[in-house]
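**Student:** Next up: some structures, all given as structure tokens.
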Structure I
Amino acid sequence: MEDQSKIELFEQIPIPRAVAAMSIPTIISSLVMVLYNLADTYFVGMLNDPIQNAAVTLAAPVLLAFNAVNNLFGVGTSSMMSRALGRRNYDAVRRSSAIGFYAALLAGVLFSAGVTAFRQPLLGLLGAGADTSAATAAYMRWTVSFGAVPAILNVVLAFFVRAEGATLHASIGTMSGCLLNIVLDPVFILPWGLDMGAAGAGLATFLSNCAACLYFFALLFWKRKTTFVCLNPAMLRWDRVIIAGICAVGIPSSIQNLLNVTGMTVLNNFTAVFGSDAVAAMGISQKINMVPMYIAMGVSQGIMPLVSYNYGSGNIRRMREAVVFAAKISLSFLTVVAAGYFVWSGQLVGLFMKNEAIIAYGSRFLRAMCLALPFLCMDFLGVGVFQACGLGGRALAFAILRKIVLEIPALYILNRLLPLYGLAYAQFAAELVLAIAAVAVLARLFRSLESRMAEN
């Protein structure tokens, strides 16, 4: 069973069209994800109730932990699937997807059971006090106790569908859940609706993830004769090669996510010393900077199946052309955005809050942060190529280099040299070094692969 349209996309369609077809839907869904991540906080904030706001904030670390599971079974399995597609080993694709799906399902059930069983000690660990425990528990009841399974499967299934080139369907599934959450949030949260507060935000998130999962299940049933994604438990069998391939990419990707959370925590702790206005300004600047970052990530994730497929098929020239074209597009776009952010930093921060002190802080933060944007694309593309080729160790090395070796020490040093404002330059310092390293390592990788192909 071969889908000729998939073969044409991966092997024949001109690189600009192929990259656009793979990346644009992913970019759009990434932007919708930005809105999705802000929706709960925004609508709960409309209640002007600090307890309800605190509930969403306190539960955030638990929800971030989902990403570690998503990366393990989503990124790891999709990379294995795309490489197997390139080799035309369709049995390996089906078995990989079955193993990845049921492993993610089991992880979601265990996650849910663990949080439910140890709810009270976990609330204390999260920092919930007597006044916030009830609201935090109510929010986590829907998002974690009931919601862990659909939240994880939603993301994992999107990776599977994207792996075989159906990026549009992957994006539709993801966006349908995000948009439904944005619609349901005010209905469940606000007094004119069900007036459930933080619990309503959790319920909206739970239902939206369930809806996204239903879309993917319906899609896979509808395309069952043409898709290589297999959820049939009969395909479950121990395969050391497949499991090792999934873990080789998935485990480093999970660790990378945990390192990102660590870096953000360190930044927030350094900023908190300078007061609430500085913290608010840093948060607003980060959210503004997040938009082009998600676009760069969308390009990187979008071309991963194309890179994996051609790596598996041995077409290194097409693989390199895809990466170079994506780098040119991303670099051009991010440079323009960085220039715009630098010029209109004050106006952009002012859209979120009219406080003059916060605008003053945020303007300087954003001008420093945006300097990193042009270099981010090479970092993201480098990590994406490593994951696509099954080189999870190199992706992990870059994550450690970014956070542990460069960014966190830079936070400390630059904060000492330029108190508070130096913090915003740490990412720029790290990404500059990483971009140089990514270009050098990618060039060496392509030379090595081309030499290997020439010898064969």
Structure II
Amino acid sequence: MNTIPDIISSQREFFKSQKTKDLDYRLSLLRALKVEILANEQAVIGALNKDFKKSEFEGYLSEFGIVISELNFAIKNLKRWAKPKRIKSSLLTFPSKDYLYPEPFGTALIIAPWNYPFLLAMEPLIMAIAAGNTVVIKPSELTENTSKLITRIIKNVFPKTIATSIQGGVEISTELLAQKWDYIFFTGSTHVGKIVAQAAAKHLTPVVLELGGKSPCIIDDSVNLKLVARRLVWGKLLNGGQTCIAPDYVIAKSNIKEDLIAVLKTEINKQYGENPENSLDFPRIVNKNNTKRLETLLQDSNIVFGGKINVNECYISPTLVDQPSLNSQLMQEEIFGPILPILTYNTEEDIEHIIWNLEKPLSLYVFSNKTSFIKSTIEKYSFGGGVINDLLIHFGNHRLPFGGVGASGMGKYHGKHGFNTFSNTKPIVKRGNWFDPSFRYAPYKGKMSLLKLVFKYFG
């Protein structure tokens, strides 16, 4: 039972046993997972440090703590989420009682990314198990230490018939995608997301794609620049800039650009020192290939701060780029690193010209104290989710759905939204037998006027 088809077959057979539909059983699995994860807190933090040089604080803040919080939230609310929901009946179906029944899809595939390897593997796993699915998870091969730990944790908690982790590179991912699944959950790049979508389409498999894109940060001239800089440096440089919802570029009112650059320089030095390479709080790029990719993006750029690169150490210093061309590689590709292009605007039409010439972003951020400007901005543009006067924090609320739109993804998760994502919702109508009017039955002669009245007033 070591081949991928064998593993899937065994999970399908176990799913047919109906065991995973038992709520107490699901809760026992989630509680066991929580115990195992808590026992491995330092191992998780250590693995993230080995893979990224991520600090203990950042590892807990951005990954470990969120996973535990999500587990606690699911354990507390699962019975309520899974309870059939009574829905108001239609007079067209009178007499009846109408319900929505959530049920698991079956056997799910989760393909996790490398940028938050623990968080973005565990969170969808939690929701898939909570919804009653069996799961095969494929962690990223680029974060070797964290992926090995994920595999060990899953092995210690779950029988293979319920959940298992399969490590490997592109070949394994390709083989997994060639199989028939009941559900696929993918987090990663837009390019690979298209490959996943094509594979899912062959079997008409429902799929969630959590992708990326170029997320703008719009800053007008009504703000406290020192506060903006503090939050912007944190949001951009968390995880070394390797965050799908990080601000990819800034669009600042032209009259504040120079002051913004000045306060950003000051704030970077304040948070990470004059030489961030020596800071224990500044993570590294995941590998040399990605470091070289970022180095290429910076070619021919007007670097006004930073720009130091050490490929062998996978290090790129926090870097500010002034007014890059919209046609440049830097502005056409998702950066996914500690590089912040700064563009300017004078009118709202200038902002439109930038954002509408790029794909729909995963996130959008606006810093302003002008209510009308905030309202028009968040209503005008299509994006996955956003924040006003801060960055990233929408991800931390389990009650908010998280996901993209267009090229930045499809499908939502987090909390109940994650449970719903991994559940098929069945509508059930229970019809009463005490009243059965002859109206709907043939012959229909003479009933047309009454039919129109029914739909006009009761439809």
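Coordinate-derived values only; no laboratory data. Note that the structure is predicted; figures quoted are calculated from it, not measured. Cβ atoms are built from the backbone, for glycine too; each structure is taken alone.
**Student:** Say we calculate relative contact order in percent (Cα under 8 Å, 6 or more apart) for every structure; which of I, II gives the highest result?
**Tutor:** Across I, II, relative contact order in percent (Cα under 8 Å, 6 or more apart) peaks for I.
**Student:** For structures I, II, which has the highest computed value of distance in nm of label points 7 Å out along Cα→Cβ at positions 163 and 275? Write down the numbers at each step before the final one.
**Tutor:** Working: I: 5.2; II: 4.4.
Largest one: structure I.
**Student:** For structures I, II, which has the highest computed value of mean count of other Cβ atoms within 10 Å over residues 195-202?
**Tutor:** Working: I: 24.5; II: 15.5.
The maximum falls on structure I.
**Student:** So helix-only ellipticity at 222 nm (-39500 (n - 2.57) for each DSSP H run of 4 or more, over all residues; to 500), computed for just one structure, reads -27000; which one of I, II is that? Don't skip to the answer; put the middle values down first.
**Tutor:** On the way: I: -27000; II: -12500.
It must be structure I, since only it matches.
**Student:** Thinking of I, II, which structure, once semi-axes √(5λ) of the Cα gyration tensor in Å, for residues 251-434 alone is computed, gives back 32, 19, 12?
**Tutor:** Values: I: 32, 19, 12; II: 37, 22, 16.
Working through the options, I get structure I.
**Student:** Here mean count of other Cβ atoms within 10 Å over residues 115-122 was calculated and came to 26.6; which of the structures I, II was it taken from?
**Tutor:** Of the structures listed, the value fits II.
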